[in-house]
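In what follows, structures are represented as structure tokens.
Rule-based calculations on the coordinates, nothing more; no lab input. Quantities reported herein were computed from a predicted structural model and do not represent experimental measurements. Cβ atoms are built from the backbone, for glycine too; each structure is taken alone.
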Structure I
Amino acid sequence: MARGSIVKRKSGSYAIRYWDQDGGRHYETIGADRREAERALTARLADMQTGAWRPPSQETLAAYTERWLERRDPANSGDQRGEGRFVRTRLSHATHREYQRSLELYVLPALGRRPLSQITPADIDRLIARMEKDGRASWTIRNAIGPLRKLLADAARHGLIQTNPALSPDLPPVQEHRGKELPHQATQAIQAALIELAPPDPLAGGEPDLHYLCLYDLALGTGLRQGELRALRWSDIDREQRLLRVERAYSRDILKRPKSRAGIRTIPIFDSAQAALDTLAARALEHGIYAPEELLFQTEFGTPLHASNFNRRIWQPALRHAGLVDDNGKTLYRFHDLRHTCISRLVAAGADIKLVQTIAGHANPTITLNRYSHLLDQRLTDAATRYDPVSNARG
């Protein structure tokens, strides 16, 4: 008959000790909760009785992570579905790269040498606490624990461990980055800086090349994300109907379809965006790159703009030239803040919330309402002084 016991370690955590039917002894660290240790021991003994028990794996987390990443690498399989999606057991190239980076940078140095069967929920929580102490952002921590939870779930599914110790980790709360709305003086200062810093265009008689000014004006006038702007082709622009179609975006330099159906959208081309497109079209004609499948924004070699290069060579110098830095010399705005500024101005101007939702590419109006509720609250305050159902009825 299978037998076992619970052992309290000097560290305060609990382990279970049990013997299999061949007399082999097994020892598993469970965690700081005695009840959890009792449940684990009961489960192991029950598995012994039914024949479902398998010996815990002694494979280290580092070794299993290597195998798991190899199996999940989309480069090793043609199982891809259409529309940039992948079957359940695969990852996109960008996600696979980020998983590998997070695991190697944060998880494996702390837990890589531990056998899978000896990793406990307390170990996961200690890793999270250490990352918090080191000042890691909540999203950095979540992006490290996320792939760890998935690979340990696969290990449990394959019978290498009994339960997933990362199933319910003590994660820090989500800290959503709220964009900044640029004041008009700031947007004008950046426009002036982009013009002053623009290199001469030899095909336009040495006049300033307004390529990046057009990118800036289109971002501010459409609210598109940078990846969406970088993926725009002239076939996406209907200049007669003044409509712009968003169907793809660059994510970590990989072209893909938007994650949600709402991301695929058609938005109006406002006057400021129309002026930028006219200037850009004239430039494209001069450079011989005005064709349906040509990118609106591309390097001199005809390749897509690289986000980090643009930030380092164009955006950051423009902000500094405009004097938009704090006391420590750090720039005040991200390029993504142009999107927040565009949508904020639409809300403040009284645009219909469904129109704003469509332009933003939000899946439902609740997202728009929650994200820009502070502006809607101001509209309600203004309405209190402008409208009165009782007095209007008397008139």
Structure II
Amino acid sequence: MSTSLLYHTNRINGVKYKRTRYEKGTVIWVVELRHDICRCPKCNDYRHYLKDFKIRKIRTVPIGGKLCYIEIKTHRLECKKCRHRWWPKFPFIAGMRRMTKVFSEYLVSLMKLGTIKAVAEFAGVSWDTVKDIHKEYLKRKYRSVEYAKLRYLGIDEFSIKKGHEYMTVVVDLETGRIVHAVEGRSKEAIMPYLRKLARKADRLTAVAMDMSGPYESAVRKVLPKIDIVFDHYHVMALCSKAIDEIRREQQSRCNALGLKVLKGQRFLLLKNFEKLSATEKSSLEALLEVNKPVAIAHTMKEQLRWFWVKPNSQEGARCLGWWIIEAIESQIKELARVARTLLGHFEGLLTFFKHRLTNAKTEGINNKIKTLKRQAYGYRDMEYFKLRLYHLHKQETSLIG
């Protein structure tokens, strides 16, 4: 192998190739540092004496499944002019680690395909080495956020682990990228980031969220000119939860009479009507005929879905207003509770027609986060976990390794 080829394959320069050695299936390239290009770091003079030497063995990218190392012989140098002594530095070595920068980049590229454990076992390095290298890479990549490009954001929370410990994520709804993550889901947790948005995000127009009080309160306080859009998914989830509560209550009454008409029908009631098969539609119609409260609740759920397809806010206000009135007049407490919640967020619901914005990308990211947590069986390093979240829009999340 020539010195030129060593440079092009591993970006190693400033050395002179000597020979190649093979030891038990391992390839070792023996090189020597070119001292004629070394200059004194103190006086910049290139004249020097060679003093004691040492041999360093540096891991580099494998070839054909064989481990590869670069063995470097280097001398400590003494400047002839100022008598300063120093050990030459190697620009191709990754910091203090005994590996080349190319090998470090190789490990990062493998992280696209598997877990830290799988990459560490495949490359023959420690788990901590892979994790630290990947963390450093993510730190450099996500050192800053381009606030000037942010227009539509989504805010949501997810559970970090059992015990009601949560993390809030802020997502750029145009790119699907998580731009901020913070532990907790309180107003105080997100206020610092919102203040930063108020200073730097000049193009920010709207924020999508669920009907959580802390998030709404914080945004209205710090970003009073920004529109709040309550998410379609969470509104329908609220309605679906009410239907399920009604179904369970009615099922208890049926059980007392020895009837099992509602048992096992949960998903039949919650599924969108147009997505039901012919057999499922027949079963649903038969079910609704024998239980009036469930029939009313299912009909109200389907009517609420029409709100999101209205052409403008005037039609939307009329549709939602009638729905709230009918839900309260139904005298079904679960529907009345949903109606009062929607009435309290009426303005934010109508803002949907101004931006046609949903938090769907944030919900999709939450599913990716769950997979990411399962891959690692949890994260002890919270800083690294946040960096992985920022990289989630580019990271494959299938359970590999």
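In table form, for the structure just shown:
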| item | result |
| --- | --- |
| Entry that produces 4.7 once distance in nm of label points 7 Å out along Cα→Cβ at positions 131 and 347 is calculated, selected from I, II | II |
| At a computed 31.2, 103 (Rg and Dmax of the Cα atoms in Å), which of I, II | II |
